[in-house]
Structure 1
Amino acid sequence: MLFLPAAVHGTNVGFAQRDGLHFEVDGHPCYYVGASYFNAMNEGSSPATRAQLDSAFAGLKTLGVTNVRIWASSEGAGGTGKLTPTLQPAAASYNETLFQGLDYALQSANDHDLRCVMVLTNSWDWSGGMNEYVDWSATTDKTKTNLNWGQADLHEGQGAYHDQFYTDANCQQTYRAFINAVVNRANTRRGGLLYKDDPTIFSWELANEPRAHAAGQTVLSNWIHQTADYIKSLDANHMVATGSEGFLNKPGSTKWWENPASTGTDFVANHLPDNIDYATVHIWPFNWGWYPESDPNIDNMAQMFDRAVQFLQDHLTSAGNDLGKPLVLEEFGLLRDGDHNGDGSEPPGSPTTERDELFQRYLDVLFASAASDDSGAGANFWTYQIDPPQEAQGLNSVYDPEDVATLLVLSSAAAQMQTLVPEPGTFALFLLAALGLCVRRRLNR
């Protein structure tokens, strides 16, 4: 690891909650630089890989990370290019070994002073996701097709077939049964502590990057509101988030990322319900075709950086003005310098000067917002130590210790963000130190 791992001693106490434009835990403001670590459940499921998980969480703790976004779900049979094995291999049938892996992941997170965002399904196929629910249902139309949106080699598309997930009664019954099973899970590693009573869980996230290209954003917003209501009916302790990329709705714009007809999402409408506690945004310049090599309106990387940072700033403004809620930049990544075609040819440790500059700009903007009591509340970089199974290893992930420059950017930003979080007992420690100084001075007279 870049730094010597910190000692394992943590116990999370108090639930994270929203208070206006920021988070609080036990009445104290909570700001963070966090990470994604999608593979925690799978690594926790096997004695052979638990040390790897513990090492990763120790590395994150050492970086100053206090929040980690993990997959608390996976569906289907798995296979090449997909998470394997899965938590729900068949409809409403759960793999107890994987569930115990999730138990272990939460225990390890607690031991390393981390709180977990729990992702409940995926819009994309690499962990099974919504298409599996559509496959399982007896009432979905199997003749419908998906759209080829984005890179066909990375995703199988989201269209009319996929979007049946949001409205098909059987899909939602199976999905809600799974939510109930997770929320009411008794942790075998923590004395039967129910997940809904565990402060280690930061929030429940409805899905990774939900879109509704064919069905439209109104269908998506209705599903978000209804599902969040269901989770809140089961669990009064934890926050709920959408997991949305946060594409905007700017009438008259010719940019696809500002047009709900193109994305099936609307940042404000999707995050407006009171039962959604905070807003999320993801930023993927390469995947979205913002690189100079793919966008005729972008001449160089500096212009792309400006667009990406403005995208973040627009969301901070909207989260504060339109929603009155905190904003988390919960997925952000960039290719390595020598890999502008995204083929994953550059291994971990390859130069990341472009990535580091953009990360620094994101994190500076977020800190400035948080320090001004505006909507900036947290960030989760994508991802730590491992890339998802459908991508080349080294493509977007930050590796420790190979990517030392990026690690330094992240650790510095984490330390800066923590200056906004008063340490418990800080004032009492100050008084004790002052008293000790007075005693020493009297003894030295």
Structure 2
Amino acid sequence: MPEVFQTISPVDGRVYAERPLAGDVEVSAALEQALAAQREWRDAGLEARLRALGKAVDAFVAETPVIAEELTWQMGRPIGQTPGEVRGFEERARHMIDIAPEALADIAAAPMDGFERFIRREPHGVVFVLAPWNYPYLTSVNSIIPALAAGNAVILKPSHQTPLTAERFATAFAKAGLPDGVFQYLYLDHQGAAELMARDGIGFIAFTGSVAGGRAVQHALADRFAGAGLELGGKDPAYVRADADLDLAVETLVDGAFFNSGQSCCGIERIYVQQPVFGKFIDAYASLAGQYILGNPSESSVNLGPMARASLAEEVRVQTEEAISAGARPLVESGGFPAASSGTPYIAPQVLTDVSHDMRIMREETFGPVVGIMPVGSDDEAIALMNDSPYGLTASVWTRDVSAAKSIGDRVETGTWFMNRCDYLDPALAWTGVKDSGRGCTLSRVGYEQLTRPKSFHLRLN
């Protein structure tokens, strides 16, 4: 009998799904089928591939209500918010389809008499995508759609917390008429995923997850030369200058910190505020954070659901309590959140002041609904603190001074720099990180570069 895993819903603790793990026979068959199907898919031509992918997006979006409800029960995001993941999926998928002809076009070299020279983008072959549970569609679409557009086959490993997402992908691609084997999914444990990455048939790995997971990918590839794109953690900062629109900053940064219960690699986890507006900012921020309704995410009135697992919520509680014991001051009354309960995934939002970088809450990834806020005296101090982190995924500044925003952004170690915005992926821009936030790039025309390899054509004509 194959080993089985269970998906425990954070909503009520029941078993929401149960699936068998793939064994060696299934893995070998899937890889063999992918390798054969990829050649047919590549030869079908870009226009045919893009037409099929457009139909797949249509089929996926048509199932929005069912997909949204499944997502709420699998990982706990409120039902009023999960349809937004489908909208984000569609935005990114259609953008990557639309730009594919230009991004994948041959690159001509300068004219030379008697020669034709150009660079062609070739697919890797089979791309192995490992998706996380926090945004299972929004993260995986960044690689799956462009990988397929470029002529690769894809094997998806979903998180055990959100396994039904893989089945939704497969259904949409089948309805669109993709050849059998071009897209497949496998339910694998960590060891099974590592063994598949080590196989010669895998041409590229696209991983989204923890820093530890990224290191595991590198170890799995130690004896091979396959490439890997790693989208890892974040400890994303925001800097509120004295000239900021405070109403906009408060509203957007509260949402940026607490949406999805703070379970976002690019969510706001620390905020630095210039001293003249610090008091006004934290009062307004804490007041708005205290207005969330925490509870059963299947209820339409709830806008803050549980974290995906009780163990994750416990780690957030530990970090928060450590900070308070070290002198941090909590600004949100926990009594306003009766659904919050120790030992469960339900955890109330919290805002901390009197924090410092000696505390884990300001330097290590928290990945939950708590944020620390510090006053700063200058741009230089804010920049130093924003850079005082092993991560560098996104960072933001809140100001009316565009020139200042650009000059500060030049000095901040980050993959994406925002002004008066946060916690958003623009599909027209490169999504990338520095330091422990990973390597490689998805989205934009640059994102196609890691999902293909350059092949030079040097043709002598006479």
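Please treat every number below as a calculation from the coordinates, not as lab data. None of these values were measured; they are calculated from a predicted model. Cβ atoms are built from the backbone, for glycine too; each structure is taken alone.
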(request) Assign the value 90, 55, 43, calculated as Cα extents along the principal axes in Å, to the correct structure from 1, 2. (result) 1
(request) Looking at FRET efficiency 1/(1 + (r/R0)^6) of positions 198 and 398 (r between Cβ atoms, R0 = 41 Å, to 0.05), point out which structure of 1, 2 has the largest value. (result) 1
(message) Quick check: 17.5, 64 is what I get for Rg and Dmax of the Cα atoms in Å, for residues 70-189 alone, calculated from one of 1, 2. Which structure matches?
(response) 2
(message) By the measure distance in nm of label points 7 Å out along Cα→Cβ at positions 30 and 158, tell me the structure among 1, 2 with the highest figure.
(response) 1
